[in-house]
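Heads up, there are several structures right after this.
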Structure I
Amino acid sequence: MKNLILFRGLPGSGKSSLAETLCEEVWSADMYFEKHGEYFFDATLLKDAHQWCQSHVEKSMFDEVSKIGVANTFTQEWEMKPYFDLAKKYGYRISTIIVENRHGSENVHGVPVDKIELMEDRFEIKLY
């Protein structure tokens, strides 16, 4: 069975680390901003970053990678929809995992606390 796992959580929660432990390939919008080991975030390019991530996930699905992880914040349902659509198109079973920051880690990209609190306030969870 081919699997797509969406790792959801606030910056610093450990989404990418967990995804790398559990999946063959891992993609994230943050990867778009990484150049030569450095992270250069530009909010004006966020839409491009998410399109880039979706394109790479689709290529992985086309190549039939058996376990793909996507590590993005996914604070709202609509942000996951493109991945649900890709999973349906390519026959992937989809799961979501919410990663909590119970270990007290700081985010490696320096997201300000006020921005993290805004993300927390809009985080949607569907338990049933």
Structure II
Amino acid sequence: MGKNPPLEFRDVPGDAKSLVLIVDDPDAPMKTWIHWTIWNIDPKTMEISENSSPKDAVEGITSSGRRGYNGPCPPSGTHRYFFKLFALDKMLELNPNSLAGDIENTIKGHVMQKAELIGLYKKKYS
């Protein structure tokens, strides 16, 4: 559902073992909506191209119940989309069916650096 936007990474710690990306929308009506989880990204990765995922990285289950990127589709108003990138001191050994909460619990104590990008999306009405 949708194409992920292109993303560029800079200043990743040289001794990082992996990267994790979590994309969520905390403005969703019922609860924070997870749009993308992807882990074990090679720390030498400098970008994720539009409509792609890094080689050998693992995409987890999103709030839609599927893997892969799920684009913005808010029911109304303006929503914030948080792109959170974590540099870790280890690779993750997680089941591919893991959810964002599983990832967040597993990375505790292993985050070397975190970067965050916030995008805004406003639903247009015709």
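Read-outs: derived from the displayed coordinates by stated rules, not from any lab. Note that this is a predicted model, so its numbers are computed, not measured. Cβ atoms are built from the backbone, for glycine too; each structure is taken alone.
Given a value of 14.2, 42 for Rg and Dmax of the Cα atoms in Å, calculated from one of I, II, which structure does it belong to? The structure behind it is I. Of structures I, II, which gives 12.3, 38 when Rg and Dmax of the Cα atoms in Å, for residues 21-76 alone is computed from the coordinates? The structure behind it is II.
If distance in nm of label points 7 Å out along Cα→Cβ at positions 29 and 61 comes out at 2.4 when worked out from the coordinates, which of I, II was used? List each step's numbers first, then the result.
On the way: I: 1.8; II: 2.4.
The structure behind it is II.
Among the shown structures I, II, from which was the value 1.3 of distance in nm of label points 7 Å out along Cα→Cβ at positions 69 and 85 calculated? Source structure: II. Given a value of 45 for relative contact order in percent (Cα under 8 Å, 6 or more apart), calculated from one of I, II, which structure does it belong to? Considering all the candidates, the number was obtained from I. Each of I, II could give helix-only ellipticity at 222 nm (-39500 (n - 2.57) for each DSSP H run of 4 or more, over all residues; to 500), but the derived value -1500 comes from II.
For the set I, II, ranking by distance in nm of label points 7 Å out along Cα→Cβ at positions 13 and 37 places I highest. Upon calculation of distance in nm of label points 7 Å out along Cα→Cβ at positions 93 and 117 from the atomic coordinates, which of the structures I, II produces 4.1? Traced to structure I.
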